[in-house]
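Asker: Pasting the structures here.
Read-outs throughout are calculated quantities, based only on the coordinates presented, and are distinct from any laboratory measurement. Just so we're clear, the structure is a prediction, and the values are computed from it rather than from any experiment. Cβ atoms are built from the backbone, for glycine too; each structure is taken alone.
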Structure I
Amino acid sequence: MVVKKDFLLKLKDFGLNSYESKLWTALLSRSVSTAGELSDIANVPRSRSYDVLESLEKKGFIITKVGKPIKYIAVPPEEVIVRIKKKIEEDEMQKKALLDKMKTAGVLDELTLLFKNGVKMVEPDELSGYFRGRQNSYNHLEMLLKEAKQSIAIMTTAEGLERKHKSFGKILKKLSSNGVKIKIAAPLNGQNTKAVEELSGFAELKNMENIQARFCIVDENELWFMSMDDNGVHPSYDLGIWIKTPFFASAISKMFDSVWNNGK
């Protein structure tokens with residue numbers, strides 16, 4: 001049986017490895033078959049077939065038929081999807097319950113205390129890192145924003161303003177209500193009108209058309225910036241850099257204020 005390689009790759013979304021995909025599709029084509037027959041059809045080593053078929057049974061893709069020789073029955077694909085969905089939902093519920101238990105059991109408090117004590121022992125120049133992929137970078141920026149106590153200064157592109165409004169608008173609004181001063185510099189044009197209207201309700205915005213930069217300063221203490229032009233890089237290859245450095249962040253903040261005072 002010949003199965004296209006790209007089709008087998010798609011089966012990874014079902015949580016199957018290469019051998020599992022081959023044996024499962026082979027069994028689907030036969031409905032009922034032995035391990036030896038499936039091994040020959042799928043071109044999978046016989047020494048691996050039984051282990052792989054056992055794995056497929058545990059995952060709910062096949063059924064082991066009673067009797068000798070041992071045969072396997074294919075579960076209809078639509079039923080497999082139902083089972084996978086149910087398994088994902090159960091796993092998510094278990095993970096959520098575990099996280100909730102960590103909070104109530106005091107585990108989170110112990111971990112937080114351990115982290116804070118550990119940070120005190122770290123040299124300032126060690127508190128830095130980089131993040132591959134825009135979403136990974138945004139995840140860290142979200143954490144920094146939530147910890148802001150006094151000020152946030154953001155400079156971004158027209159497209160970046162739209163993204164930050166979508167990703168952090170609610171967080172920034174809450175911070176503003178808590179007294180955090182928020183300044184955002186970006187090209188303000190017809191492309192981001194909605195974002196400008198909503199952000200201006202709780203943040204100061206200024207039009208910066210001649211400067212292309214993507215960074216954020218939190219409390220003049222931490223600096224986060226993207227090193228590439230967002231128009232020339234795919235989101236998954238975007239690169240973010242974070243530094244906790246009051247000395248440098250304060251200097252960049254003063255430069256930001258200088259540009260800000262000349263903005264519209």
Structure II
Amino acid sequence: MKKIFLYILAGSLCFSACKKDDETSPYVEPEDIATQNTYDDQAIKKFMDENYLDTQGNIKAFSTTDTIDDNEKKLSELSPITLPSGTIYIMRSGAQPSPAAGKTIESTDIIKIMGRVYSYLAVNSDGNTSFQAKAAFLNTIDGTGIPVIDPMFYYTKKSILESGTTDAAKKASYYQIPGFREALQKFKAFDNLSNEAPYNLQGVIIVPSRAAFARNPHYPYLNTSYRNKSFVFNFQIYGREDRPNGEKQD
């Protein structure tokens with residue numbers, strides 16, 4: 001009987017130890033936002049070292065078991081450019097519109113965007129920082145296959161601001177992602193590609209939380225909180241249009 005009891009006790013202790021090893025530490029928001037900014041930068045660096053672009057420009061994680069991607073370049077090796085806000089952009093070689101056909105993207109433009117966008121939370125666990133809590137923000141490639149026209153996170157129309165029911169909702173910063181806006185204007189848009197045109201993604205924009213919504217009130221896209229969240233945009237701009245004056249913010 002004593003032996004049976006000892007076996008049960010040993011088994012329960014083993015189960016408990018295994019369970020603790022498998023558990024991940026819950027995210028605790030740093031009191032100092034500068035600490036979260038540091039986590040963001042560390043997680044972004046790790047992300048760029050662990051991912052590459054495939055032949056259509058899709059972000060892919062390096063395989064730990066397959067050698068097929070051994071000769072691919074890390075995102076960190078594709079000449080990333082860091083802007084003052086901390087936002088990083090990568091222009092994919094050979095995937096940009098020709099100089100004659102490319103259209104300058106202005107801050108008030110109506111854009112037509114194809115691609116995938118995910119939000120992440122940079123978490124530090126036992127001294128190791130990485131992106132966790134991956135969540136889809138926009139995905140036209142695996143969804144409808146049709147580009148999105150005039151998303152609010154790039155530019156918010158005057159009518160939307162005027163209909164805001166709170167002081168925060170009457171401001172463009174409630175809806176727009178400034179780091180994305182800043183970086184996108186470094187790219188050129190294609191000359192109004194048809195919705196059916198096969199995609200060839202132009203590049204990547206990585207926005208740390210401080211250049212997104214940080215800890216400020218924001219529009220609840222997809223009924224989700226983006227407090228402290230960073231964003232990764234993997235995209236192509238199919239076209240752009242001038243915005244009518246009546247839709248421009250005051």
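Asker: Compare relative contact order in percent (Cα under 8 Å, 6 or more apart) across structures I, II and report the one with the greatest value.
Answerer: Once relative contact order in percent (Cα under 8 Å, 6 or more apart) is tallied for I, II, the winner is II.
Asker: To test your reading of the models, identify which of I, II gives 53, 42, 23 for Cα extents along the principal axes in Å, for residues 77-164 alone when calculated.
Answerer: Corresponding structure: I.
Asker: A value of 1.47 was computed for Cα Rg over 2.2 N^0.38 Å; which of I, II is the source structure?
Answerer: Source structure: I.
Asker: With distance in nm of label points 7 Å out along Cα→Cβ at positions 61 and 205 computed per structure, which member of I, II shows the largest figure?
Answerer: Max of distance in nm of label points 7 Å out along Cα→Cβ at positions 61 and 205: I.
Asker: Let me ask something else. Can you tell which of I, II yields -17000 when helix-only ellipticity at 222 nm (-39500 (n - 2.57) for each DSSP H run of 4 or more, over all residues; to 500) is derived from it?
Answerer: I
Asker: For the read-out log10 I(q)/I(0) by the Debye sum over Cα atoms at q = 0.15, 0.27 Å⁻¹, for residues 197-236 alone, a value of -0.56, -1.05 was computed from one structure; give its label from I, II.
Answerer: Traced to structure I.
Asker: Now for a separate question. Suppose FRET efficiency 1/(1 + (r/R0)^6) of positions 37 and 149 (r between Cβ atoms, R0 = 35 Å, to 0.05) works out to 0.00; of I, II, which structure was it derived from?
Answerer: The correct label is I.
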